[in-house]
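Listed below are the structures to be examined.
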Structure 1
Amino acid sequence: MSTVAKTSRPRGIRPSRGYRVFQAVNGVVLTAIVVVTLIPFANIIARSFSAEGPIRAGEVSLWPKGFNLTTYGRVMTDSLFWTNYRNTVVYTVVATAIAMVMTTCYAYVLSKKHLKGRGVLVGIAVFTMFFNGGLIPNYVLVNSLGMRNTIWAIVVPNAINVFNLLVMKAFFESLPTELEEAAAVDGMNTYRTFLWIVLPLSKAVLATMVLFYAVSFWNSWFSAFLYMDRQDLFPVTVYLRNMIVGATTGSDNSSSSDFALQVGANIRAVTVVLTALPIMLIYPFIQRYFVSGVMLGSVKG
């Protein structure tokens, strides 16, 4: 905001005192928000590298105490962890790709105001935001379709997120209709117009939706926990969930070994770090698209 104001202000005109105060207050407030956001995560990272004693005594704040890699070693030397991690990557990539294709196509269709039955299609989508069959009917349906213990049990039931669908629909509606009319005059059919005209202009919203879907599928564990009963098919979130349960149960036993106590003390912190790290590494590369994507529809003119 300050950058826009600086560039729009005529050169040679000194900013007013009120504007300088606003900049200072704005900077302080935003800095405080960043610090408040980062402190809990810094504490989680410190706990993941700390020893069991300081963690249980509540002595760990923003720096590890009794530096310890026991839990990281326990997790990362387990071949099942890497198998489940690979499963998570495959599930996320495949599910995100399918979700993007279906959401993009559906949203583009709904953006056409001349489409017959458009209101019905929108209503069907919105209806599913508030009502669903419930856990047991969904389980019976997935089981009857033979999708248990397959990737499709994770992908198909979550292929379209209605909120993402409505955001993309609004973006497509904001594109100038003259572009598609010009493409039609040049002889392009609907599919070529969509692929060569609409999609290249939609990088911001596409990158935003990819991030939303990828984070959702990466963090998802309940679908796999419900529909899969083989450990080699679990995503890494279920693996770490099982570790937390096992470590918590073991730490409740007074005869537990020091190794089990250490794992039980910081397994939650290690879990957060291992699951959040990949998304944190990817985010900087699509951040500029994400910022413009979440601002869709906020500024007109």
Structure 2
Amino acid sequence: MIYKKDANFPYPVLTNTSTSYENSSFLLDVSLEENTNDYRFVINYDISSPFVKQLIATGAAETILIIQSKDNKFYKLEPNQNTIEVPKKRVSLNKRTSIQLHIQSTREINFSDNDDLTSFYEAFKDEIIVPKNALLGFSNIVVFEGSIQNPLVLFEKKLDETLSSDIKIELGSETIIIRYRKEEFQFNGIGSSQAFNNPYIYAGLRTALQRFISEYSDLGEDYVDLTQITQPENLLDFKLYQLMTKKMIEEVSIDNIDEVISLISNKIIEKYAGAIKELINNGN
């Protein structure tokens, strides 16, 4: 199975958020190559714990790559192995595919020599013994979004003459939908029609980010720490998450939502103001 959130174990487990290790980091990066018959997964990972690294190097532990699409596939890696080839008939990337790396013991492990643990364990770490086939660590999750129909499209415009309002903003499964009651509300035929629609784009982003905050914030909080949440399953939220993290945004909240929109929207209000100014100048 893939661990999307921290789980409780009766012994220290190395993760990116573990409080058991002094410097806890287990970072995975995966890139994809393919030919007619096979996928090749190129695997790079970094483990902060020398103790765990030594276990892998001596064969006392092994790394296992988990590929989760329609079902789970497990692949044991050699200590220095960084690629794995999988026949296309064995794994489908047509839908969202999640990949995680696990570290598993191959024999009984005593933690008495584990100097990477926090001081909390110092008095009794020699009593920590984990059995064979125990989970010793798990990485972040790498996601391939094969299920997104339009990976670069965030907005859709639709005409709906039955609307009781002039426009309506809806959050679809992977896009923000702007519905217009009249075609002229889209400013079609005007040279800067896209810029004139920017206030609607702004309103759509605000609606989507408000829902994002509500969905992923801790109970009672009005912000989301993007460094602490797992990548969203919802495809629209996943696009927003990618937009924000690529702009190095670490937190989105009710208080900074307008600042976040400014960072991810490529100056849409400035472009709108420029289009208005151009229209006025041409009119004069």
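Once FRET efficiency 1/(1 + (r/R0)^6) of positions 102 and 222 (r between Cβ atoms, R0 = 41 Å, to 0.05) is computed for every structure in 1, 2, the highest value turns out to be that of 1.
Taking relative contact order in percent (Cα under 8 Å, 6 or more apart) from the coordinates of each of 1, 2, which one would give 14?
The structure behind it is 2.
Rg and Dmax of the Cα atoms in Å computed as 24.8, 79: which structure among 1, 2? Comparing all candidates, it corresponds to 1.
The greatest value of distance in nm of label points 7 Å out along Cα→Cβ at positions 38 and 126 among structures 1, 2 is that of 2.
Taking helix-only ellipticity at 222 nm (-39500 (n - 2.57) for each DSSP H run of 4 or more, over all residues; to 500) from the coordinates of each of 1, 2, which one would give -23000? Display every interim value, and only then the final one.
Details: 1: -23000; 2: -7500.
That value comes from structure 1.
Between structures 1, 2, the calculation of distance in nm of label points 7 Å out along Cα→Cβ at positions 86 and 118 yields its largest number for 1.
Throughout, read-outs are computed from the coordinates displayed, never taken from laboratory work. Source: prediction; values computed, not measured. Cβ atoms are built from the backbone, for glycine too; each structure is taken alone.
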